[in-house]
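Participant: Given below, in the form of structure tokens, are the structures.
All of the numbers you see were taken from the coordinates with simple rules; none came from a lab. Computed from a predicted structure; not experimentally measured. Cβ atoms are built from the backbone, for glycine too; each structure is taken alone.
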Structure 1
Amino acid sequence: MTPTTSAPAQKPSHVPDGLVADVDFFNLPGAEDDVQAAWLRVKQENAPIFWTPRNGGHWIVTRSEDLKALQMDHERFSHREIILPKIKFPEPLVPIMLDPPEHTGYRRLIMKLFAPARLDLLEARAQELSNSLVEGVFPKGECEFVSELSEALPIVVFLEMMGLPTEDWRYLKTFVGAVAHSQDESERQASDAKMTAYVEQWVDKRLAAPGDDPISYIGQAEVDGQKLSRRQTINVVRLLLGGGLDTVANMMAFQIQFLARHPEHRRQLAEDPGLIPNAVEELIRRHGLSATCREVTHDMTFGEVFLAKGDLIQQPNCLFGLDDALNPNPLEVDFHRPRPIAHAAFGNGPHVCPGSMLARRELKVFLQAWLAKIPEFSIKPGTRPIQHGGMINSITDLHLTWETA
């Protein structure tokens with residue numbers, strides 16, 4: 001989708017002129033080639049904390065210590081607002097738009113869906129599906145990776161996890177990412193309405209006739225001694241839908257694009273598949289995705305900058321992993337980089353993504369399946385992958401080619 005350019009907001013009186021920079025994260029210069037490197041140039045060219053008039057007007061932080069503070073310190077930086085430009089939800093998305101302690105019980109509820117035994121089953125299914133998808137495209141000698149593979153795997157795994165019809169993935173993929181990728185308010189609202197309507201129909205069916213499935217489990221669950229309402233159940237399921245699909249699909253595309261462009265790295269993994277788990281973590285670090293925001297809870301001085309209550313402050317998490325103080329030569333990919341590899345791709349603190357372990361497993365088994373069948377591949381001549389900035393960095397139209405002999 002092509003983003004529009006938002007009209008600039010009026011600068012608040014408490015924002016110094018010297019801390020204003022015209023940065024539109026939907027339209028970063030150079031993002032079409034390397035959106036993470038484009039964010040790094042934003043960091044290098046501006047103050048560590050600065051204000052932009054784009055997308056409603058908001059602050060941006062770029063240092064890893066400040067990014068971590070926004071993720072960890074909910075008393076100063078609230079999750080009440082997480083999306084730029086603001087979108088009017090009928091009610092907060094539970095639990096991502098809640099702060100502790102209200103958030104804690106919901107998170108505990110969701111984490112039960114990702115228990116180790118359940119993750120093992122989902123990984124096995126992701127492995128089976130990865131093999132099937134790769135076998136399906138291999139004879140053609142080419143594919144459009146996003147529409148044929150990276151969009152399919154995480155959506156189908158999610159649908160199976162939730163006990164929903166797997167054929168629905170083609171419908172869901174048409175709108176699931178618009179909230180995070182579009183500047184167009186009507187498109188964002190329409191996407192949110194479709195996601196909510198899809199979830200509502202299934203929640204109502206499971207509430208009427210509960211079964212042995214996660215939606216029924218959520219609908220019958222209690223948080224802090226109170227049974228979830230229908231609306232709370234819908235919000236939790238809708239959050240799971242939006243949170244697990246877009247992120248994994250885009251990370252998978254970034255990883256395969258990197259390997260298509262870097263044959264020396266690709267051959268390392270083909271020759272030594274034991275490197276794949278470390279490679280997944282390193283590629284996650286290099287290709288961070290999210291750039292959500294927080295709401296300032298009270299007037300304060302943060303990093304020698306005055307922030308007013310109600311200000312929105314954006315955290316481009318890809319910059320955490322690209323901090324050269326944490327990761328030497330951060331734009332370079334090193335599959336032997338010592339672990340733990342420092343990044344914030346899944347957040348920090350109480351809101352760290354509950355599905356992060358499933359995401360890692362999906363990425364791992366897909367790379368294993370792909371490289372076992374297609375160890376040599378490249379960008380299709382005459383095509384050019386295009387990357388986009390947004391709330392979730394994304395990649396589209398990734399055309400690949402390989403020999404089938």
Structure 2
Amino acid sequence: MIFLHDVEVINEKIKSILIDNGLIYFNDAKPKSNSSGSHHLYFDNCIAFPGLINSHDHLDFNLFPKLGNKVYEDYTEWGNDIHTINKNEIKEVLKVPRHLRTMWGIYKNLLNGVTTVVHHGNYVSVQDAPIQVYQECNMLHSIQLENNWKLKLNKVFTNKWPYVIHIGEGTNDKANNEITSLIKWNLFKRKLIGIHGVAMTAKQSGNFEALIWCPDSNLFLLGVTASINELKKNMKIVFGTDSTLSANWNTWEQLRIARKTALLTDEELFTAFTKSPADLWNIQNTGLLKEGMNADIVIARRKENLTGADAFFNLNPQDILLILKKGEIVLFDQTLLSQLSLKEKEIQFYNPIFLNNSCKYVRGSLQLLVNETRKYSPGLKLPFDVNQ
């Protein structure tokens with residue numbers, strides 16, 4: 001059992017949480033038992049919220065820096081441009097084997113408070129990952145870059161998973177026309193989940209189950225983002241970070257960019273990263289901090305004098321003190337080390353890393369990951385350090 005005391009649960013009048021067998025219970029700081037395996041953790045000026053659910057990332061693309069040299073009309077123009085101008089930077093990252101790059105994507109998400117990430121691209125085999133990697137969808141890259149997309153979309157014998165596709169990622173007529181083409185050729189009315197949808201109209205949006213909104217990526221590449229305030233009337237909106245190839249490593253910076261657009265209310269934006277994706281992807285028993293739900297929980301130290309939504313949206317990775325995935329501690333801040341009283345055989349499963357002079361203990365072999373990565377590309381800039 002784990003008892004979390006003196007935390008402010010977002011959208012709840014709860015101050016303490018009990019985790020038992022990976023599930024959440026509220027207990028008003030009154031222990032239900034005194035078992036020898038219990039941890040009692042006490043916090044000060046902290047908020048608790050559900051583990052975030054990132055609906056769009058390319059896990060193996062998160063060692064790249066942001067690459068772009070101008071404002072583009074669509075994603076194909078961007079792709080052609082960076083493969084010409086930035087080919088050396090791309091080549092350097094691709095020296096690192098895909099399985100290592102995938103782990104960097106997983107840890108990027110974890111360090112930002114994400115406990116479930118939807119991977120887009122070729123299937124990745126991940127064992128013992130500290131977070132859930134969701135891949136139960138039919139992935140099409142895009143109209144212009146996916147070979148035989150019409151046949152794949154209209155395969156007669158297929159599963160019931162939704163079809164997820166980059167669509168309308170541009171500001172030109174071509175970007176809008178590809179949305180029309182996708183709708184026209186969806187002969188069996190398969191469930192469609194679009195990514196980006198910058199060129200999407202409100203009328204077109206009615207043909208989609210949901211849109212994955214990646215505003216940081218959109219603004220960086222195209223200078224604009226989708227008309228989310230109109231599209232949300234006809235479809236679900238969920239939040240995606242995209243990879244570091246086109247968006248900030250710091251997910252919280254991305255959330256602040258999204259919030260600044262005012263296209264979603266604070267509540268809608270919070271829900272787009274928690275409950276809405278849990279419902280959309282049918283990920284059972286997560287997305288909320290409610291009794292009986294899976295204990296996917298993040299606890300973070302809020303900045304002084306900030307309350308409510310401001311306390312949440314002004315967080316950064318270094319502010320996160322504890323992350324649990326189904327009740328298992330997958331990250332904790334060094335300041336909690338004495339309260340946890342972990343035995344030597346338990347602490348060995350965690351690696352200390354440093355984020356902006358803040359020490360976090362992270363489940364997994366991050367020292368090995370750093371060492372292996374530097375074997376292939378010694379000069380790559382990494383998002384954290386393992387020595388300080």
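Participant: Of structures 1, 2, which gives 2.7 when distance in nm of label points 7 Å out along Cα→Cβ at positions 241 and 257 is computed from the coordinates? Please list the in-between numbers first.
Facilitator: Working: 1: 2.7; 2: 1.3.
The structure behind it is 1.
Participant: Looking just at relative contact order in percent (Cα under 8 Å, 6 or more apart), which of the labels 1, 2 belongs to the structure with the highest value?
Facilitator: The structure with the largest value is 1.
Participant: Using FRET efficiency 1/(1 + (r/R0)^6) of positions 9 and 217 (r between Cβ atoms, R0 = 30 Å, to 0.05), single out the structure from 1, 2 with the greatest value.
Facilitator: The structure with the largest value is 2.
Participant: With distance in nm of label points 7 Å out along Cα→Cβ at positions 17 and 281 as the yardstick, tell me which of 1, 2 scores highest.
Facilitator: For this comparison of distance in nm of label points 7 Å out along Cα→Cβ at positions 17 and 281, the top structure is 1.
Participant: When distance in nm of label points 7 Å out along Cα→Cβ at positions 41 and 361 is computed for each of 1, 2, which one produces 4.0?
Facilitator: Going through each structure in turn, the value belongs to 1.
Participant: Supply the structure label, taken from 1, 2, corresponding to helix-only ellipticity at 222 nm (-39500 (n - 2.57) for each DSSP H run of 4 or more, over all residues; to 500) with the calculated value -13500.
Facilitator: On the way: 1: -13500; 2: -8000.
The structure behind it is 1.
Participant: Further question: Consider the structures 1, 2: one of them gives 1.2 for distance in nm of label points 7 Å out along Cα→Cβ at positions 65 and 377 as calculated from the coordinates. Say which.
Facilitator: This figure was derived from 2.
Participant: When distance in nm of label points 7 Å out along Cα→Cβ at positions 121 and 321 is calculated, the result is 3.5; to which of the structures 1, 2 does this value belong? Could the numbers behind the result be given before it?
Facilitator: Working: 1: 3.0; 2: 3.5.
Corresponding structure: 2.
Participant: Between structures 1, 2, where is distance in nm of label points 7 Å out along Cα→Cβ at positions 57 and 329 highest?
Facilitator: 1
Participant: The value 16.6, 55 for Rg and Dmax of the Cα atoms in Å, for residues 209-344 alone was derived from one model only; which of 1, 2 is it?
Facilitator: This figure was derived from 2.
Participant: Taking Rg/Rh (Cα atoms, Kirkwood Rh), for residues 105-144 alone as the criterion, which structure among 1, 2 has the greatest value?
Facilitator: The structure with the largest value is 1.
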